[in-house]
1. Matching task: 22 is the computed value of relative contact order in percent (Cα under 8 Å, 6 or more apart). Pick the structure from P, Q.
2. If helix-only ellipticity at 222 nm (-39500 (n - 2.57) for each DSSP H run of 4 or more, over all residues; to 500) is calculated from each of P, Q, which structure is the one that comes out at -10500?
3. Assign the value 0.15, calculated as FRET efficiency 1/(1 + (r/R0)^6) of positions 96 and 144 (r between Cβ atoms, R0 = 25 Å, to 0.05), to the correct structure from P, Q.
4. Using FRET efficiency 1/(1 + (r/R0)^6) of positions 64 and 208 (r between Cβ atoms, R0 = 25 Å, to 0.05) as the calculated read-out, with 0.05 as its value, let me know the right label among P, Q.
5. Between P, Q, which one scores greatest on distance in nm of label points 7 Å out along Cα→Cβ at positions 16 and 152?
Structure P
Amino acid sequence: MLDLLLPPRCGGCRRVGAWLCAPCRAKIRRLEEPLCRRCGAEVPSPRSDCGCRARLPSLTRLRSAVAYEGPAERAIHRFKYEGWRRLARPLARLLAERLVVEGVAARWVVAVPLHRDRVLQRGFNQSELLARELRRLLVLEATAGALVRTRATPPQVGKDRRGRFENVRNAFAWRGPPLGGEAILLVDDVATTGATLNACAAALNEAGSGPVTGVSIARVNV
């Protein structure tokens, strides 16, 4: 009924008919080999570690589905900043397709949290919407507790690599029972340096998690 009254409009081009139309899906650039085997960044030649091990010690791996450009960038912007919540499903499907190819295994899916003030301002946490869809698509579980952001942090946009890591250092904590060594998928919308995902993974590691794989819809090359 809602789709009849307010028909889906593509997040990439605003064409009526689907939340992410076939032409836009075809234009979305998937990340291309060679990729760093650990952090998934596009690199000039195959290697097991592009220097990310020192920068991202708490993440076991980082994987993204597509490049943050073109229709994917426009769709994520509308999803995140303009309230197009129905884009969560087609965007999560892009990520699920990538994870199936990668063979990433985990029991639990956890979203990168927003501070409560940001949630009140925006009305939702885009990463939690993505995590919810990913659980449904991959038949995975939510955890008994919650990862929380313990302090408000300024936006990462515009900061250099060092500034991004300092901005989110010790900004997250686990509230709930110990994680018992379980493997976890940690979900965000966009990965740039991986600073936020690594800070979240550090909190999960401290709570007794197993391997934490950071996953995002899109990746910004830096």
Structure Q
Amino acid sequence: MSEQTVTKRGCFITVEGTEGVGKTTNIAWIRQCLLAHGIEPLQTREPGGTELAEQIRALLLSPRDEKMAELTELLLVFAARAQHLAQKINPALTAGQWVLCDRFTDATYAYQGGGRNLDKQTISTLENLVQGELRPDLILILDIEPELGLQRARLRGEPDRFEQETLAFFNRVRAAYLDRARQNPSRYLIVDASQPLDQVQQQIKLGLDNFISAGDTAI
């Protein structure tokens, strides 16, 4: 009888942070760090990642005259996530591929829970419904004072619907991110994104190297 090969589940890494933290640049760096370890991740983003989920993303980010109800926003986020998981993330992880995602459910707790003050138990209920037991293996939080981040974000062009929010909103978002990291420090890596880029990337590389060498991943 031939032995059946069992494919190990891939590792799920997410990158979080408020506006202007440099996620795009640093996700590209994270990818390079993983490639240096012989790991080629599937790179994706939230909201979005599939054709349908990207259409929902456009609904969420585009400024409009009609005010979007907070519960509508929350349900749209999880609708996009359900599609993303079904079509892209779960198949990749099951096949043993690592997944690198720009934002995931921590962003929902931060933006809708912290920023919008929505009930965290409601978010948790939707999280369990949509994700089951799936949680990221490592969450990198690029942390910065929101006022500095917003100054950086304004240089990119016209603000989207979220970037138009107040400084107080983003202070609540940041506090929610840091609170989640304090509750489960072994799963989070907080990176000081206010430093020069080379120092930010040194922090990221060290954190990833330690994570991979710890032997708790599905390499």
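1. P
2. It must be structure P, since only it matches.
3. This figure was derived from Q.
4. Label of the originating structure: Q.
5. Biggest value here belongs to P.
The numbers here are math on the coordinates, done by the rules we state, and not lab data. Because the structure is a prediction, the values reported are computed rather than measured. Cβ atoms are built from the backbone, for glycine too; each structure is taken alone.
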